[in-house]
Structure P
Amino acid sequence: MKTFPWLRALVILALLTASSVQADHFVYFGTYTGAKSKGIYVSRMNDEGKLAPPELVAEMTSPSYLAVHPNGKFLYAVGEVAKFKEQKAGAVASFAIDARSGKLTLLNQQSSGGPGPCHVALDEKGRCVVVANYGGGSVKSLPVKKDGSLGEPGTFIQHEGSSVNKSRQQAPHGHCILVDPSQKFALACDLGLDKVLIYKLDAAKATLTLNDPAFGSVPPGSGPRHMAFHPNGKFAYVINEMTCTMTAFTWDSKRGALKEIHTISTLPGELQRGYSTAEVYVHPNGKFVYGSNRGHDSIVVFACDAKSGQLTLVEHQPTQGKTPRHFAIDPKGKFLLAENQGSDSVVVFRIDSKTGKLTATGEKIEVGSPVCAVFVPVKN
């Protein structure tokens, strides 16, 4: 039988293409909707950090933060809007994930309780969703039903107060809420108060009650934005938006108490007009802490002392784009995905497991105004 070289080449190309899309994880991107974005997108990433072109899987207005149920079957997104069903509040949506295609199916939506929800998280058993509202300066908990949909009533708590910067901190602005490793508390960063508020969490009932002590503090005028816990559960790290700093805390999971270790700059030089921070992550191995600098457009890398929790600067790595509002580290700790909101791009960096340093892989995809990324294992 006669064979044609061009046909053989096409077959080889097809086989190579098929192997290149064998993904280990779906990567879901939350966005701000606009000319280049209509909602939540999904890409596929293999073990070598290669990303497939993104696909729109859910149309939604400004799904700016996402969270995945521990069972990997459901995804939750905030709708960062000021009005939902005639209420002065944003939305929280639940989606079912198709394990093979990555497609999303809307289950339901509930009110976030206040306008401008910007962060969502779950407890480790997926019984409760907690949400922070920036515009409303509040937090809310919602029960998760067995089918993954969101129930009611949960708990709504309005923050009160202000801090020293009257242009940015004249009122509370909830920016982050997450469940601590002990699963007994939920901690909420409020930019307007310079506080990390501490709540007792009953995940089974989806309720929040104020703890004693009620909060930990960052230096006045810092504007705490996001927070991450060390894998050992003994330390917590808060990135401060307004001063481009990182505050390290010890965490007492018995009392629910934060104690400042130190505060360190995330920049290589002086704070400049237009600079701010955004996201913070602790590497899965616990040896490194990462933060994003907007304006400076870089990822700062710190080494973390396992005994004291103190941070030491390793490097600043440019994100090859503008305004890295968020970044994500894959579950294996091999890659960091920098999401450049201002340049509509996601850039992949390889993480050196010994030094924590970042090296661009050359992998880059286009996503309109990306502001969050989460990983879900692919079931082939």
Structure Q
Amino acid sequence: MSALRPLLAAFAAVVSMTVPSAVPAQAAAETGGTPRLDHVFVIVLENEGAAQTFSADGPRYLATRLPSMGAFVPGYHAVGHLSLGNYLAMISGQAPNPATQADCPFFSDFLPGTPAAGGQVTGSGCVYPASVPTIADQLEAKGLRWRGYMEDMAAGAPGEPTACRHPAIGAVDGSQRAEPGDQYATRHDPFVYFHSIIDDGASCERHVVDYSQLRADLKRPATTPAYSFISPNLCHDGHDEPCVDGAPGGLVSAGRFLSRAVPAILHSPAFDRRSLLVVTFDEAEAAGSEADSSACCGQLPGPNTANPGFLYPGPGGGRTGAVLVSPCIEPGTLTRRAYNHYSLLRSIEDGFGLDHLGYAAQPGLRPFGRDVFTGRGCTRKPRDAAPGR
């Protein structure tokens, strides 16, 4: 523990800042781009700013152990409030709209869906037209496997789907509040908000599955998807506090979830030198004294809302921070650069040699570069190089 104290002091100094420009001088050089990636794992937690999570008061695994394994990115930002718009941005580059800002209590179609500048579509609603692609569609087109692992997806009422679970178009979303034994939240499962995914029901059921399936998939490289998106349930993602089942919830339960999930991924046979794990939060706090609707990276508001901050007006979803772990990252790395959910999508697309979707294609937007990928032997690849399978 004593060996970690200088690092922890640095973390505490960084997260106390209102801007991410004062990371200590040992931060890595800020040139270069994302290396080729064979496997990417993204874990998304809920509703906390970097000053609360990655601090001396946060749970030890999240606040100290996890950052010490890889790169701590204190300047990572969400793109809006509330939750759903951020999840959709991470996989499609679409900006928030009034319905997704309200977390879509009604599972309505997005209309009219007219193409606009920046790869966006205009209108409002929840389920995007089949013409709007996601990174899942990109991966399938390139012959790469993907899966969304949603905790408690298979815990619905008798007769409900155990995979690709979502309300009918136009119906009320009954998962807005947790139930004993079922704490799945549709709004934390971005894949079911795209007709390009849900219209082929059999394909959706193969790809958007219960989190329990991850354990079996990790046993062999051949069964581990190239891209894995992991959403814990409403207790384990830190959203509820306390939880409907009596668990503490909040950062306590989120830290416990990570302490089990992260080692399983890092010790799996497929997690090799071209693998990446990302842990971040959908948005910072959206109300009260800790509310934060800041933005970074030249973020555009999008054509459908002038106020991405929603109930707490502002240009974005606040500073959440993020941690990236990879053999391509030197443990204990800190970066002074700012990134957001669009940067994450762009970086993953670069890692797999894919085009950029939506605002991930914004001119001047930086992917994670050598300030993050500090390990030796992980050089940048050409955009058209073939990624691993």
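Quick rundown of the values:
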{"quantity": "Among P, Q, structure where helix-only ellipticity at 222 nm (-39500 (n - 2.57) for each DSSP H run of 4 or more, over all residues; to 500) as derived comes to -6000", "calculated": "Q"}
{"quantity": "Given 32 for relative contact order in percent (Cα under 8 Å, 6 or more apart), calculated: source structure among P, Q", "calculated": "Q"}
{"quantity": "Value 3.2, calculated as distance in nm of label points 7 Å out along Cα→Cβ at positions 113 and 321, assigned to which of P, Q", "calculated": "P"}
{"quantity": "Among P, Q, structure where FRET efficiency 1/(1 + (r/R0)^6) of positions 129 and 289 (r between Cβ atoms, R0 = 41 Å, to 0.05) as derived comes to 0.95", "calculated": "P"}
{"quantity": "Structure with the greatest value (metric distance in nm of label points 7 Å out along Cα→Cβ at positions 65 and 313, set P, Q)", "calculated": "Q"}
{"quantity": "With distance in nm of label points 7 Å out along Cα→Cβ at positions 265 and 329 derived as 0.9, matching label from P, Q", "calculated": "Q"}
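Quick note: the coordinates plus some simple rules give every number you see, no bench work behind them. This one's a predicted model, so the numbers in the text were calculated from it and none came from an experiment. Cβ atoms are built from the backbone, for glycine too; each structure is taken alone.
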